[in-house]
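Colleague: Structures for review follow.
Derivation of every value follows stated rules applied to the coordinates shown; laboratory data play no part. Quantities reported herein were computed from a predicted structural model and do not represent experimental measurements. Cβ atoms are built from the backbone, for glycine too; each structure is taken alone.
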Structure I
Amino acid sequence: MIHEKLINPKSIVVVGASNNFQTPGGRVLKNLIDHNFNGKLYAVNLKETEVQGVKCYQNVSEVPTVDVAIIAIAAKFTLETIKVLAQQKNTKGFIIFSAGFSEKDEEGEKLEQLIVDEINAVGGTLLGPNNIGLINQNYAGVFTTPIPKLNSKGVDFISGSGATAVFIMEAAMSTGLTFSSVYSVGNSAQIGVEDVLEHFDETYNNETSSKVKLLYIESIDNPQKLLKHAASLINKGCKIAAIKAGSSDEGSRAASSHTGALANSDVAVDALFKKAGIIRCYGRNELITVASIFLHKQLIGKNIAVITHAGGPAVMLTDALSKNGLNVPEINGEENKELLSKLYEGSSVSNPIDFLATGTAEQLETIIDYCEHKFSTIDAMVVIFGSPGLFEVYDVYDVLHKKMRECKKPIFPILPSVVNVKSEIEYFIEKGNINFPDEVLFGNALAKTIKSSTTTAENSTKNTADLKTIRTIIDTAKNGYLHPEQVKKLLIAAQIPIVNEAVCLTKEICLLEAQKLGFPIVMKVIGPIHKSDVGGIVLNITSEEKLTASFDKIMQIEGATSVLIQPMKKGVELFIGAKKEGDFGHLVLCGLGGIYIEVLKDVNTSLAPVSKNEAIEMIQNLKSYKIIQGVRNQEGINEDLFADIITKISYLVIIAPEIAELDLNPLLGNSKEILAVDARIRIEKN
């Protein structure tokens with residue numbers, strides 16, 4: 001938990017303060033002064049008695065008791081400084097700008113841990129080291145510029161990178177996006193992104209807290225904490241968008257199953273974000289655009305009126321919206337003609353509504369009024385208005401300002417003329433507005449905010465798995481792939497429907513078991529992992545002669561130990577997989593099976609446990625969903641049963657976390673039943 005004194009200190013000392021604004025210690029003191037910190041300020045500098053008008057001490061031991069210390073000295077001097085502040089000055093909040101710790105070498109890591117131990121001993125909070133600091137509405141404790149406009153209804157921003165935080169703030173300021181707070185966590189020696197998010201969750205007040213959170217993350221150290229508090233905040237009414245930078249270690253992707261090949265750390269990040277309801281972004285401008293959309297009125301519906309005085313941007317926006325499942329519906333009827341009569345000749349109101357480069361502020365107001373009151377099919381308006389530089393457009397932006405507040409339908413202003421009407425855009429922003437400079441970026445971001453799913457309710461489906469049997473099998477199993485008999489018992493215990501089968505060591509056993517199962521038969525090699533790659537599958541065996549010949553052929557395959565026979569079943573081939581992905585837990589995957597999984601790689605993923613609703617969403621969002629529904633008079637599969645099996649697999653890996661990889665590929669499905677035909681389960685115990 002973040003100490004209250006770090007958030008709202010009554011006194012701050014800058015250790016390493018300077019009169020030189022080009023140093024971190026000089027700049028942070030200037031920022032504190034310029035942005036009206038109303039508590040007591042102290043400075044520490046060996047050579048000064050006053051810094052920037054603030055009383056300066058030569059040694060930290062001379063400083064009065066102080067709530068927060070901002071430290072801008074060499075790493076080798078920080079530990080002794082921390083000891084004095086923590087033990088003698090009742091300091092509870094620490095911000096360390098200094099580099100040279102865990103990001104440098106092993107010695108730096110040890111020093112960092114000693115500092116954390118000192119701060120933990122007094123119940124304090126450390127931000128950093130190797131960061132740019134903290135900005136909130138109480139103080140600007142950063143050594144960087146610019147300081148963005150602060151607003152309690154602006155965004156809370158947590159960044160794992162100081163430089164990226166600066167670049168995002170710079171870009172955001174040009175659009176009018178405001179901030180409630182900015183946390184740069186640096187090395188996250190004591191608190192990281194997840195911990196700050198936890199603080200936002202536990203201190204959330206629906207009336208006073210920001211409802212938009214932005215994250216820039218380079219490593220997720222505690223996925224379950226991130227999931228818990230992000231989901232909690234979103235359930236409270238917040239919106240969260242995040243960039244997760246950095247790809248996963250290629251070496252961790254090496255796996256022998258389809259699931260292992262398809263599931264990795266980045267897939268786990270996607271699954272975690274989706275489960276929580278976080279919108280994932282891939283660049284600074286996309287993050288800012290999504291945040292800016294969040295701070296406008298919420299779009300209810302998918303029908304957009306594009307209002308423009310420039311044809312090209314309107315066409316590009318229409319394309320972006322349409323490709324992402326939003327509509328720019330044609331506007332017809334008498335009211336259409338009525339509106340057209342109020343515009344200059346050559347205008348078009350079919351949608352996009354183009355009122356030409358010569359269109360006036362009055363005409364824009366009329367168009368907006370028609371979209372708000374008379375065009376009932378329209379859910380929101382996007383207004384594109386720049387200038388060729390021939391005249392000022394203050395009056396147009398005044399209309400936008402007024403209508404954005406009056407209208408119930410959201411109005412999104414796209415103001416692309418960042419040079420020609422720079423002054424007018426600044427004027428628009430000063431009035432408390434946020435604008436969008438790029439129409440395509442806006443269109444894609446708007447679609448993301450519409451498509452983002454909310455957190456799914458807990459699964460109400462009763463878990464009927466045989467816990468005792470599952471644990472007995474797992475506890476007695478060795479690392480590696482389970483024998484088919486063990487797999488069969490495990491799936492039966494987990495209530496997974498499987499096709500009847502028999503493992504046969506000899507031709508004689510094979511013939512006896514085939515008589516019980518009935519022809520036609522499928523025979524599969526046991527031993528090699530990838531059966532089809534070694535010719536280890538024989539389909540449609542219809543006689544004893546073919547059965548014995550197939551047995552002889554398969555047993556000649558290198559590594560073959562026995563064969564598995566099953567009755568020949570027909571249906572759509574399906575796939576369900578699961579993989580343990582570090583601290584994220586288990587990823588559960590589904591898609592079409594057989595060669596489809598290998599060639600198309602069309603799968604959807606969720607983190608276990610998977611609720612029935614999540615499972616249905618996974619199925620219905622597959623690109624191949626129409627095949628599952630049934631196409632060209634071919635029978636579809638029972639989606640409800642498919643979803644049930646997905647949830648049961650997710651329960652199985654919760655009960656048996658030692659399952660490293662699991663493949664059900666294929667399952668054969670039709671409208672009446674779904675049966676697992678082939679399964680592999682790999683155990684990995686610590």
Structure II
Amino acid sequence: MHSANDDRPASPASETGAVLDRILRPRGVVIVGASADPQKRGYQAIAALKQASYAGAILPVNPKGGELLGLPVAASIGATVGDADLALICTPAATVPRVLEECAARGIAGAVVLALGFREVGAEGAALEAAMLEVVRRTGIRVIGPNTSGILNPHRGLNLIGVPNVPAGRIALLSQSGNVSLQVMIESMRRSRTGFSQVIGVGNEVDLRFDEYLQYLGDEPNTTAIAMHVEGFREGRKFLAVAERVTAKKPVILLKGGQTLRGKAAARSHTGALAGSFPVFRAGLRRAGVVLVRRSDELFHCAETLATQPARGGYRGVAVVTDGGGHGTLAADALHRQGAQLAGLAPATAAALQAALGTGDASGNPVDLAGRADADPMVFAQCVEALMQEEQVGTVLVVGLFGGYHRRFAAELLAREVAAASALVECARRHHRALIVHSLYADAPSEPLDVLRTAGVPVVRSLEVATRCAAACYQRGVMLSQRRGTPHPAPKGQWSGLTAVREQERRVLLETEARELVAGYGVTFVPATLCRTAEQAEAAVAEHGGTAAIKVVAGAVSHKTEAGGVRLGVRTADARTTFAAIDASVRAWCATRGQAADLRGVLVSPLLPKPVAELIVGCKRDPHYGTVLVVGLGGTAVEVLKDVTLRLLPVTRDDVREMLKEIKGARLLRGHRGAPPVDRDALVATILAFAECARSNPEVVELEVNPLFAYEHGCVAVDVRAML
């Protein structure tokens with residue numbers, strides 16, 4: 001029996017938290033639109049509440065009155081008798097504003113609105129939604145939905161979803177899809193002993209938002225992990241800010257729908273083309289410490305793993321124990337793709353494994369049992385014991401037939417397999433390490449696997465999902481270990497020319513202006529002389545050693561190379577003709593686009609030695625999530641290579657170092673084919689300075705250095721563009 005009034009903790013500090021506590025742990029529920037028809041939600045909800053032994057007041061409402069499932073039916077909301085914090089509205093969309101008004105007058109804190117037919121159906125629905133929100137703002141009642149599958153709190157028997165026998169547990173689930181919620185709940189009931197603290201169908205997020213639910217669940221005592229299915233946010237930036245606070249205490253696992261939809265790419269910079277909407281969102285999740293999964297079958301098992309298993313910090317890796325080399329290789333490949341490191345094994349660990357396996361070489365990871373468990377499954381426990389004593393191991397992934405040896409080989413092995421399962425559980429508890437078991441027999445009746453599940457050990461049928469769970473443990477451990485640090489300090493004496501650019505009603509800064517802006521934060525540029533005449537260009541080339549680079553300065557040209565505005569290796573004798581050729585080429589290029597060239601001259605710069613690597617460093621202001629930093633391989637082929645990684649600002653030194661490791665061309669930075677490594681400290685300092693320039697000047701919506709030449713000693717910015 002679930003009590004409606006006991007074990008209620010003190011209300012959360014925030015007003016929204018206090019209201020959500022009443023809604024998600026209600027003393028009573030008003031069912032608006034109660035029905036005697038078993039096919040309707042107004043009947044099913046009452047039946048589900050009674051079946052779940054909900055001990056709060058169940059208050060059916062129908063203008064006809066009468067009795068339903070042994071309960072008196074009130075003719076109106078105001079006529080109901082008893083404590084009530086929540087209403088389930090089962091009536092059509094057109095009735096919702098009026099029903100909410102009556103609920104608010106009754107003192108009800110919130111309502112679950114099931115109906116479709118609001119903004120998603122057009123102008124009439126949008127007007128209805130506006131009317132609903134007007135009631136919400138005027139009265140203070142809060143709304144879950146509309147277009148929601150309902151809510152479920154198994155700890156209190158509050159079942160307004162209708163799925164029976166969902167176990168109570170420690171995972172909270174937020175979802176915009178009823179089918180995804182159902183899939184996750186079925187996974188739990190079929191393959192796990194891990195249940196739910198809350199299941200909330202967020203629906204259209206018209207009133208209550210993801211960030212508000214997340215803030216509440218971060219403090220909710222029954223919740224240790226939060227799983228989310230999201231198609232879109234009303235307040236993306238606010239969600240990420242809340243997520244960053246919550247993930248310091250509890251893991252958050254998110255499945256995103258609509259990943260392939262790209263934001264509109266700005267035409268003026270490479271950064272705009274590279275920072276599509278989903279990559280920006282993914283960068284925000286990473287900064288916030290949210291674990292992103294890509295498949296629907298990963299969501300529950302990753303949440304189960306992080307709810308039950310410790311995530312060890314300090315970059316401790318994954319150890320794989322397998323009874324088949326093929327599965328071991330596949331697991332190692334999958335872990336690498338998912339960004340998890342295989343743990344290195346110390347000589348003492350290798351010796352312990354050798355003793356357990358009786359083999360001459362047991363130093364590798366994955367650890368292949370090579371058939372030794374066929375006669376005695378206890379070998380698994382012996383190897384896991386050795387691995388969990390290894391300091392560099394944070395997670396052990398068991399792969400293969402465990403749980404099915406008594407089926408595959410001999411029934412007499414059952415007792416040893418059960419003993420091995422108990423030993424695995426005790427070992428993981430004693431050493432405070434994560435344990436995940438992949439088994440081909442996960443869907444078959446198995447006493448050894450039941451021992452693991454009862455102890456909270458995830459047992460997974462899919463090898464790919466099992467490796468994703470192990471990678472999630474590793475990723476959370478890394479996140480908890482990272483030192484956040486502080487943003488790069490802003491220098492004194494910054495450029496003050498933005499006001500003048502605004503007064504001239506220009507959006508694009510000249511390169512000379514952009515150089516001054518960025519250099520003020522400590523970024524080193526190649527020397528450049530602004531020349532307004534061919535004679536000045538000739539003198540500048542001579543001054544720079546007789547051979548130089550010349551590029552146009554024009555208000556209408558962002559990509560100078562495309563406009564024919566760049567020449568390299570220009571000699572003094574050719575400077576005047578080159579000046580004229582650039583002038584003609586840029587004017588023709590602008591004319592084909594029907595715009596004035598706005599020529600201001602050319603920049604003459606000395607030729608630089610070949611760098612170890614060319615990079616792009618850019619920032620773009622995203623309307624939903626804030627300013628995103630783009631770092632990757634640069635040059636003229638940047639949009640072809642698309643070898644970049646992203647973060648949301650502000651960033652720290654640790655963030656930038658991680659970014660430089662993530663790009664596919666990271667090997668070039670370490671030195672390739674005899675080339676020296678780049679000056680990583682200078683490169684990190686330059687990127688931090690650039691990022692602080694973007695963060696400190698919010699009117700600059702796009703800022704980009706491309707290329708940035710990285711050398712063995714220092715780095716130099718070659719070209720920069722900025723747009724207001």
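Colleague: Here Rg and Dmax of the Cα atoms in Å, for residues 62-277 alone has been calculated and equals 19.2, 69, so which of I, II was it run on?
Modeller: Matching structure: II.
Colleague: Taking 3.9 as the value of distance in nm of label points 7 Å out along Cα→Cβ at positions 374 and 670 derived from one of the structures shown (I, II), identify that structure.
Modeller: Of the structures listed, the value fits II.
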